[in-house]
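Structures for review follow.
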Structure I
Amino acid sequence: MPDFRVYCQPTDREPTEIRLNAEESHHLVTVNRCSRGDPVIAFDGHGREWITECIEPSKNATVLHVRESRQAKPLPHEITLAQAMPKGATMDDIVRQATEVGTAHIVPLLSERTQVHLEGDRAEKKVEKWRTAAIEAAKQCGNPWLPAIDPIQNFAAFISSTHGYDLKLIASLHAGATTLKTALKHYHEKHGGAAPKKVLWLVGPEGDFSPTEMTAAITAGFQPITLGSLVLRSDTAAIYALSILSHELGG
């Protein structure tokens, strides 16, 4: 029996039935071939899951009967990815993979070397597309938590608002950048062996951040971190950085 997973937002905290919207219904019944009596796991993206049975398969409004509910335990750390937008559909892939490794927050940025510029409705539609991509990834990998995805922001404005993080890191190709292991070691030594709870990773676009942006980030408290001697694509750098950090923090 396949593992059917659907995203939903019930109005009740403890519903006895869940009625899916047209998009989720179509994907469950038409695409995945869910039938009456099949078990389905529904989740709300905030760690809440419901173990259900499909009692009314419909292409437009499937109804699920709730058998039990459970609340997933959150990760002991919260990682935010601030990603300067790359070209094409690469950001879609970054959002999907970031969701799979448990990233809590994604901030798309416009930097000096960003080659994609979106405004108004186009920007809003892009963000909605990324949120859909995150839902699809969460359904596929079984993650009951969805990352919060912010509207597209200007680099300078974002940098000035990065207060409240325990540790702020920026992926860097420049000489003098330290390793993540060293940065975490120094944090542990400074904080009595404690690990950071809220961490911010800043990753550049194709061509990396400009010298002015790198200086601004360092001035704002970001530590330049090397990801090795090879020059990575922006999407590879983002997921590589997130995966290593999540592993080091025990995720």
Structure II
Amino acid sequence: MKTARESVPPQREGWDLRILAWNLWELRGDLAAAIETVQGLQPDVLLLQEAPRFVLPTARLRWFARQIDRRILVGGAGGRGLAILATDQVAAQVIRRGMHPVAQQVSDLNSTYPRGVVAVRLSVPGGGAAVVSSTHLALQEDNRMRHAEHLAALVRGAGAPVIVGGDLNETAEGSARRFLAPLLTDPAEQTEHTFPAVSPNRRIDAVLVTAGVKVRNASAVRCTDRVAEERLGGASDHLPTLLDITL
């Protein structure tokens, strides 16, 4: 006969992940600083916005992935400037991956930038799943709202915790962020500013999470042990944003 202690299921360990989201300015900045920043932070998952789109986008993204010893899960030609890179350990947990375009209302030249969502569904060791996504919202408020509606549908249909990292092009007071707030929250302090990279004064980049994601740390990256603040400001016009979680 089992004792009361024996009848209790063993507690499974959580899966710790470090996620870094960064608008990399199409690799036009200080590449050495960008590479050293990622190498120093050692993220398990890297969510990119403004990855290369024009000249040899796949080759350039592959080159960057090799420098930081990460695998491309989604991205390259046709990726709408979005990409997800990860360690071999995370890549081994991929169930499926994909890219979804988000329609934009064309009103000016900036509104012609192609928008979308890239996402991977991961099997969580010990049971369950999680969805990790990268996105880049538009400069125009109406297009950001269309994008937010697309993200909300993704979250509602995921059936699992969702993590969305991206350049959101608005602060937490923006209409798209307020629309998403019941589903996706930013666990970092809003004083963790990300833009502009030199003398940042706004938080328009974030890694948002749904319920079921235990957050251990959330912050904007101003410098690393290897990359001083001044150098990091030259790697991109945005600062990276970091999230340590347990699933």
Structure III
Amino acid sequence: MPRSDPSPAETTADAVSGTPRYRRVLLKVSGEALMGASEYGIDYEVARRVAEEVRDVQALGVQVCLVIGGGNIFRGVSGATLGMSRANADYMGMLATVINALALQNALEQAGLDTRVQSAIPMDTVCEPYIRRRAMRHMEHGRVVIFAAGTGNPFFTTDTTAALRAAEMGCDALLKGTQVDGVYSADPKLDPDAKRFERLTFHEVLARDLKVMDASAISLARENDIPILVFSVREPGAFKAVVAGGGRFTIVGGGG
């Protein structure tokens, strides 16, 4: 059955009561978000704060899984522009996401959450291989699952991975934590006249070439009727507020 987007009245009521609008969600966080104020690597204070946000959402009774990018360590596209084989560069980027996933797993466990990392590239010494049914069982048992190493294939972004895993896990929504509080017509840091959108259809995102997620991710979400909620991961409490239908975010969904 198609999902219905929340009305303003429903959104306000849910936000006030703290009632979650979704039963199972996937949170996509960029690798750059884990850098904090640094120029490279992982700011463990940021990882700790993200872990606490996930803990607060799970306390609402929501099942949570995550996909983390690797751009704070290595970006495959950047390596390819320097003359590297795109496939090799992308594999290096996938390994970077495993490093981030293990760091976030540590932060989540310190926050008191039972956590599993599943990698699309098998590396049994440090994490589980990606097995769909096992991942779903973990979430049903209250564990947080972090999906690492992208899809396991080069030429696919972690945005596409997030949409794919959200579909495979039967998630009710895909939440993308960014550096700004929604989707804008241009980069608001560079263009003070950039327009912020409250709501967009999948078609509008593709037609306007808005940089929400790449086209493959948008198409996957549209085909599986999974709304994408874009919010600021830097805002304390934003993840919980958005899951409850409040806070400040842009919702992408519907429209064919």
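The numbers here are math on the coordinates, done by the rules we state, and not lab data. Everything numeric in this text was worked out from a predicted model, so none of it was measured. Cβ atoms are built from the backbone, for glycine too; each structure is taken alone.
Worth pointing out:
- For the set I, II, III, ranking by Cα Rg over 2.2 N^0.38 Å places I highest.
- Source structure (of I, II, III) for helix-only ellipticity at 222 nm (-39500 (n - 2.57) for each DSSP H run of 4 or more, over all residues; to 500), computed value -11500: III
- Once mean count of other Cβ atoms within 10 Å over residues 107-114 is computed for every structure in I, II, III, the highest value turns out to be that of I.
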